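Given below, in the form of structure tokens, are the structures.
Where a number appears in this text, it was derived from the coordinates with a stated rule and is not lab data. Note that the structure is predicted; figures quoted are calculated from it, not measured. Cβ atoms are built from the backbone, for glycine too; each structure is taken alone.
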Structure P
Amino acid sequence: MAFIDNVLQAPSYGWSDQAGELIKPKASQIFEEFFRRLNVFTDRRNWLPLMSWVKVLCMVPLLMLFIFEFFSLPLLAAAFIYSMIIMGTHGTIWHHRYCTHGAYKFSSKFWRFATQNLTVSMIPEEIYVVSHHVHHAKSDQPGDPYNAQAGFLYCFLADVNHQPIAKDLSSADYNRVKLLMKHTGVKANSYAQYLKWGSYVNPGRALAAWAINWSFWYGAFYLAGGHALACCLFGAAGFWAVGVRTFNYEGHGKGKKVQVDGVDFNKKDNSINQIWPGIVAGEWHNNHHLYPKSARSGFQPHQIDLAWYYIKFMHRIGAVSTYRDSKKDFLKQHHGPYQESQQQI
């Protein structure tokens, strides 16, 4: 089998049936798979997806403290901005455009580290990056780890059920995983360590990075506004971490063909451009699927792209050395011809 076909740990219900058709598991099957894959007592190699959800659960009491103890309208506004805009944009900047697609390069490790830790850490790079390469290779096809055609739960719980890397990769295939992750700065397990822990990242390093990131940001928020602001923004980060798990279901038309001519130019899958994710996080998703390696996805005048503005700013101050920008090609190859065709009608 090709690397892209076996790099992810297949769910117990499988990706496709004997006829090659997408398997759409029942909700009970999805939940059974979810809890089985979080059980570190039966298999310690389940530690990484468990850690990801423990992070979310840790935010619940902080969110409750904000709501019932510290609530105010200014803090509510801060929570909205932090969760919807800052966390969302950072996810696009770091996990999506840099870690997965290498759409730009940093001039030094310092700027890479600073960008990585620009917000409260919630999503492990490994779970996002490797699976997202598979998503692009198999978009809306069997094997796509968050195929919207299989339903909301299939996408929402994909980080546990479908996105972790396989636990039995050959040494050669594990080396290919390392190549996909090398530029992120996340240190790799040796092959022997990978076989033991079932992951690219070592649990000790992951836990240390988590502790340092959260300690720094809680301290910074506390100094700026006490426990009230810290609980507010940490709770907002947790809210975002849950909400972002719904994105690919919505961003692929809930499994249906709902693309609009003149708005969605990539017709190879069901991806769509949505106003809200585009404005708050630079996620013009259909544009992105058309040009996945572009550091800019907001190609049209109304398509605000906060992630691109950050990357461009970093380039101007020397923190980003190079980037790809596909706007000119988009206008020439897609938008321009469409406008000309409309004028001839």
Structure Q
Amino acid sequence: METDPAADLLERARGGDQDAFGELVAPYRHELHVHCYRILGSFQDAEDVLQETLLSAWRGLAGFEERSSVRTWLYRIATNRSLDAIRAGARRDRDVSPRINGLVPPEPTHLGEVPWLTPFPDDMLDVPDPAPGPEAVVELHEATSLAFVTALQLLPPRQRAVLILRDVLGYRGAEVAEILEATVESVTSALKRARATLDADQALTEQRRQPPGPEIGSPEERRMIEAYVDAFTTHDVDKLVAILSEDVWLKMPPLPFEYHGVDAALDFFRTIVHPIGRRLRLVHTRANGCPASAMYAHDPVTDTWRANGLIVVGFSGDRIHEVTRFESGVLASFGLPRILD
């Protein structure tokens, strides 16, 4: 009779074998990280909670009664650790300067409410996760988009957890109730309120209405990226605005300023665009399912290129629908340096 490998790993882990425990949880590490990120909106906070989740699972193996799968058991721990982190104030809203590169930006059309938002590297999204459960209604691409993760942050924490577990991961109502130690009725009520709030979110609603952008890695996508890079590095505001959609969004967490619409974008870029003579380099990567570029500015004193931020662009058809700039501190998550030779 053949031995079930997972059962063997579990038995060995319960006997104190840390290597066996590592093998047992390894298939779920990346998807748990993404799950914590959706709840918390921050790559680093999610990474911290993931480590707490694995430590808690290791210490709590004796209490795992196998009434659910190991995966569901880990999701229960990760979800509750994420909610604990929110209650404990894991996110720290920072005081930020109203200036960008020493310049005062024009009046924003909106003020962002999620200054702790950070991007998630695509390299860590492309993992062989199990297929979503039968209750999933949110498409995978949307479920990792910046607009969706931002909208999630505006939900009360438990509503956020319920919506992710039900609509993204596809757990049934009874399973979610068990994970959150709640009643099915309260889960159903929370899900209804969460869906209504997301349906009213302007940025997410607009994203859902947009035509899809070009296929990843296609010649059309490369052409659009090259046009964007050319306009940005040559400080050509007219070229840059010409490739934006009419209802484009510009965002820059942790700064709260947001600009909606091509006219607002034009005012912003005319004020903030890097001056002619300042040399820029963009290093390509991907974040949250979109093309991204690490921006480096040339330092003539040291003849090096210093990190100036990460820009994530979302395409709609043959136009850019969203531009989100993050501070240079996020580059470490992408394996990118602060300084290029």
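When helix-only ellipticity at 222 nm (-39500 (n - 2.57) for each DSSP H run of 4 or more, over all residues; to 500) is computed for each of P, Q, which one produces -13000? Could you put the intermediate results ahead of the total?
Details: P: -15000; Q: -13000.
Going through each structure in turn, the value belongs to Q.
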Going by distance in nm of label points 7 Å out along Cα→Cβ at positions 88 and 288, which of structures P, Q comes out largest?
Q
One of P, Q was used to calculate FRET efficiency 1/(1 + (r/R0)^6) of positions 32 and 312 (r between Cβ atoms, R0 = 41 Å, to 0.05), giving 0.35; which?
P
Read-out P(r) over Cα pairs in 20 Å bins from 0, in percent, computed value 28, 53, 18, 1, structure in P, Q
Q
For mean count of other Cβ atoms within 10 Å over residues 216-223, the calculated result is 11.8, so let me know which of P, Q that is.
Q
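So FRET efficiency 1/(1 + (r/R0)^6) of positions 16 and 56 (r between Cβ atoms, R0 = 35 Å, to 0.05), computed for just one structure, reads 0.70; which one of P, Q is that?
Working: P: 0.70; Q: 1.00.
The structure behind it is P.
Out of P, Q, which has the highest value for distance in nm of label points 7 Å out along Cα→Cβ at positions 168 and 208? Walk me through the intermediate numbers first.
On the way: P: 3.3; Q: 1.6.
Once distance in nm of label points 7 Å out along Cα→Cβ at positions 168 and 208 is worked out for each structure, P has the highest.
Rank structures P, Q by relative contact order in percent (Cα under 8 Å, 6 or more apart) and report only the one at the top, that is, the highest. Walk me through the numbers before you get to the answer.
On the way: P: 24; Q: 16.
Between P, Q, the highest calculated value is found for P.
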